[in-house]
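For reference, the structures are reproduced in the following blocks.
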Structure 1
Amino acid sequence: MEQQSPVEVEITQIPDLSEVEQTLLDMHSVLNTLNILMGEIQFLGLEIDNLEALQPSLQILQQVLDALSDRPTILAYLKKISAVRQTVTENLEAVLRQYAHVADTPDVKEAIANIHSVFDIVEFRVQQLLAREANPDEWVAVPIKQLQAQFHQVFHAIEKNSKGRYRILHNIAAQKPSDYYLVFDITSPNGETVLMPPIFEDVMRDLIANARKYTAPGGKIIAGLVQSAEHLKFVVEDTGCGIPSDEVLKVVGFGQRGSNVQQRRTMGGGFGLTKAFLVTKRFGGRMWIRSEVGMGTRITLEVPLPIGVAASAVALVDSAG
């Protein structure tokens with residue numbers, strides 16, 4: 001008997017979110033990077049065999065994490081994120097002076113470098129988030145090279161956080177059984193910039209990170225973004241664990257995961273698909289999911305360009321042609 005291909009399901013609605021859930025969703029990208037940062041600092045504590053010495057750093061980051069569900073409080077914290085980083089930096093410097101005998105060991109040096117690298121990402125995402133607060137519905141022209149560089153920085157941070165368990169490679173010929181093969185192609189009419197709402201970058205990053213998270217090492221994640229004169233389209237496909245067919249509609253709900261991954265430890269909040277749907281819907285778009293247990297998942301988002309933005313895109317197509 002011929003095996004049937006999985007059916008692509010369009011997501012048209014999800015349960016309403018509470019005010020707290022909406023705030024957590026809006027802060028999702030900050031939550032993920034703060035969790036990675038906490039993990040790096042805890043790893044450093046293990047390397048020096050004194051986690052207590054790093055409590056000033058862990059405490060202030062935990063305060064920020066605890067504030068994520070209250071919008072006024074978390075926005076106040078994010079506006080002074082440089083002060084948070086300064087507290088952590090001063091604590092790290094004091095610890096390195098105290099443990100000078102291990103400060104130059106490869107693992108400690110790498111941990112310090114990772115902490116500063118992730119903090120760079122945190123500060124950049126905070127800047128993006130605060131800018132969106134002022135103008136949440138705008139569309140901007142993002143340089144493709146800049147977008148690709150930012151995603152590579154994120155992939156590098158994820159790989160570093162694995163502590164050697166896997167690599168994330170972009171050349172399939174170099175892939176080993178413990179590596180991920182990941183490609184992310186971007187095209188637009190002028191080949192230089194892509195028109196998009198800035199928050200769409202969060203959505204793409206979350207969905208690619210989810211694809212990696214639910215795919216075993218050795219798997220493949222293929223993603224692509226196309227901006228035409230009419231729409232913005234993003235697709236990500238993986239060779240991961242997939243979603244049970246009767247749960248595809250459910251997993252888009254806030255904090256929901258498939259029954260086949262309930263026991264898997266993750267640092268996220270289970271908000272990626274929820275945010276993808278709500279952002280896509282907010283901009284008048286559509287979302288589809290095709291998945292099969294043990295074979296992988298394909299997610300498609302398509303958002304129409306607003307009239308004024310579409311007119312600009314048409315001009316770009318005409319000039320390019």
Structure 2
Amino acid sequence: MDDRRGEVLLGPLLLARGGVDRSSNHRSDEAWLKSAWADPATRVLLIGDGHTLVRRQNGTAELVFLSPLQAPPGERYLLGVDADGVTYFAVAVTTPLPTGLPLPQGTEVAGAVQDVPDWADIAAEGLRKAGAALGDRDAGLLVNAVALEAWHSGHEHCPRCGARTTVVAGGHMRVCPDDGSQHFPRVDPAVIMLVHDGADRCLLARGPQWPEGRFSVLAGFVEPGESLEQAVAREVLEEVGVTVTAPRYLGSQPWPFPRSLMLGFFAEATSTELVLDSQEIAEARWLTRTELGAAVENGDIRLPPGVSIARRLIETWYGSYLSGDW
């Protein structure tokens with residue numbers, strides 16, 4: 001029996017949103033990049049260790065932007081151009097983001113220029129915390145900036161000869177000055193899957209590094225020469241000893257921690273006996289919808305945050321939103 005009750009995508013995947021054209025045609029145009037950086041209408045977000053300045057007010061979150069003149073030194077990453085012709089850059093900073101000192105005069109906060117921002121509403125936040133509260137444009141900009149910063153921080157040297165590489169193409173490529181090799185941001189595909197029994201049970205698991213009560217779906221990286229469907233079946237069998245069939249695709253979203261692309265699936269189990277890989281899984285449970293709802297309600301099970309594709313897989317199978325998270 002293939003029970004698909006409730007399998008309706010509950011809103012967009014929160015890190016798969018955006019509102020800015022990435023403008024790849026401009027990345028190698030040095031004259032255009034220079035002109036865009038000189039334009040006072042250009043908006044710049046600071047990115048440091050995956051965090052940026054965010055203003056929260058009335059339950060929403062918005063990015064804090066600087067003008068190019070206000071931006072500190074640092075690597076520049078072109079993020080794109082919006083429908084109104086406004087160009088967006090990120091600047092990678094190595095010093096802590098300001099969270100209490102006055103921002104430069106004229107800093108744009110929450111879409112308006114304010115001479116004296118209210119620092120009670122502004123903090124340095126990462127994508128996990130701010131992503132779900134940001135609008136489409138800001139979520140897309142921050143995902144892009146976090147992913148680029150993470151890649152650059154780990155790829156400063158040429159993998160061929162070890163020479164320090166140079167940032168070019170608006171931050172979307174590094175070039176080795178010694179051997180001329182070009183290096184591009186890397187994305188690692190990973191499958192993430194909710195396993196169900198075709199009736200009214202799904203399988204959730206807890207990693208050994210997690211505290212008791214924290215559960216999620218299964219996931220793993222795609223190996224060389226492997227299809228996504230093969231990766232789903234292999235990872236489930238390796239981690240919990242369950243065989244699955246007919247993986248069905250839900251959707252994908254970037255997960256730049258540091259550079260994954262998560263590809264979500266539902267997979268029906270053809271066996272249900274659990275044989276756990278203790279290196280990967282500390283605990284796994286088959287749960288009916290009623291059991292899952294009750295366990296979440298009383299706090300016995302804590303689910304991944306709403307910004308994750310894992311949470312969307314669980315809620316889509318369950319049929320409605322569930323309360324609480326990690």
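Some points to look at:
- Test item: Rg/Rh (Cα atoms, Kirkwood Rh), for residues 207-254 alone calculated as 1.05, pick one of 1, 2: 1
- Structures 1, 2, by mean projected area of the Cα convex hull in nm², for residues 87-278 alone: label with the highest value: 2
- Test item: distance in nm of label points 7 Å out along Cα→Cβ at positions 15 and 95 calculated as 3.0, pick one of 1, 2: 2
- Origin of the value 62, 52, 34, where Cα extents along the principal axes in Å was derived from one of 1, 2: 2
- Parent structure of the calculated result -16000, given that helix-only ellipticity at 222 nm (-39500 (n - 2.57) for each DSSP H run of 4 or more, over all residues; to 500) is the read-out and 1, 2 the choices: 1
No value in this document is a laboratory result; all are computed from the given coordinates. Quick caveat: nothing in here was measured; it's all calculated off a predicted structure. Cβ atoms are built from the backbone, for glycine too; each structure is taken alone.
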